[in-house]
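Colleague: Following are the structures in question.
Derivation of every value follows stated rules applied to the coordinates shown; laboratory data play no part. Please read these numbers as outputs of a predicted model, since none were measured by experiment. Cβ atoms are built from the backbone, for glycine too; each structure is taken alone.
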Structure I
């Protein structure tokens, strides 16, 4: 799984900031927060949207702060405490019970009878250490995201947390940004249920690689600019 993009960290952060409202909008909808892009943009810019549920507005603002945390800490390892901190941002303002701490209660998954085990910290740390050894950052970022989604480490906000954790690896290595396009979300959810039930992530990993990685080929863009100037 070769990197689809080879940017500097600074270039990758630029791309993330340039499209951050779009990423927040898609991430929110993936987890069932039905907001439009204009509504997301309005909330992101600090303007109220009266007809929306308060929890939905809080969720968008929390994603804004979680993304800021990720982009301001690209030098920090994507380890267990960091992932817990992401969930704390995602679930802030009392949106998620016990945000930032491993869940100690059972949860059910939509679309399947499969129920994830209660996570144990020692096991989670070991499994995260195993993922950390994957040499290719694109493979590592997608794998971490899918692992966190299936592990259901937290009471809620697991998809949002997982995607931000995976993107922390991607951006820290200039490999692009994972974002599930709106037109691909139904297929992604279907593959995700299959992954939940089988614990085989190869099909959904390939789908994410082929359809869900965003970025800019700055080297090619610079060459085209030079050709125009000449």
Structure II
């Protein structure tokens, strides 16, 4: 008889992963608000929101260190520590990319995002925020699966992973559209570089979310 994964722990590592994923979700909301604030001439709270993202990222780092430091040595698990840590690394890099995107904006806050690109930046941000909201559902679902080994629960988690992959594809398309447009606009080279790098950095948020989904699929396959 298979022993449920989480019964092997005094404290489940998935509790920490879920706590970390909730910080990702909080960060996603603050990131979306910061981008809207940056684009809007009426908003003067960009730096406050950027600081909030930095604070959340620091809190998530503390959770990450706690997870890495409290896995029992020699405990038998149906997933390896290597897989668990690779998953955590990708989920954590989501936060790093969010922070990098806002920092990149702050380096050249004026003249800001060209009005012709605002719509497409919003589309890209929406496309990367969607998979971040799925991460906590995915971790919660995986936690339940390893408690029960229910095939129905495993299928449900794999469906979330498929949604994350699809959402990442939408983010790729939005990123490519910004690049296509910016290279065909009559604007200065510095703005071209700034916008291309910004689009790539924002797009990488969804890339890391998809990578986290791939790591989760590998854990479920064991």
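Colleague: Given a computed value of -28500 for helix-only ellipticity at 222 nm (-39500 (n - 2.57) for each DSSP H run of 4 or more, over all residues; to 500), which structure among I, II does it belong to?
Modeller: Considering all the candidates, the number was obtained from II.
Colleague: Another one. Please state which of the structures I, II yields 0.55 when FRET efficiency 1/(1 + (r/R0)^6) of positions 82 and 162 (r between Cβ atoms, R0 = 25 Å, to 0.05) is computed from it.
Modeller: Going label by label, the one that fits is II.
Colleague: Further question on the same structure: Hey, Rg and Dmax of the Cα atoms in Å derived from one of I, II reads 19.0, 67; which structure?
Modeller: Clearly, the read-out refers to II.
Colleague: Once relative contact order in percent (Cα under 8 Å, 6 or more apart) is calculated for every structure in I, II, which label goes with the largest value? Mind dumping the intermediate values first?
Modeller: On the way: I: 26; II: 30.
Answer by largest value of relative contact order in percent (Cα under 8 Å, 6 or more apart): II.
Colleague: Using mean count of other Cβ atoms within 10 Å over residues 130-137 as the calculated read-out, with 12.8 as its value, let me know the right label among I, II.
Modeller: Source structure: I.
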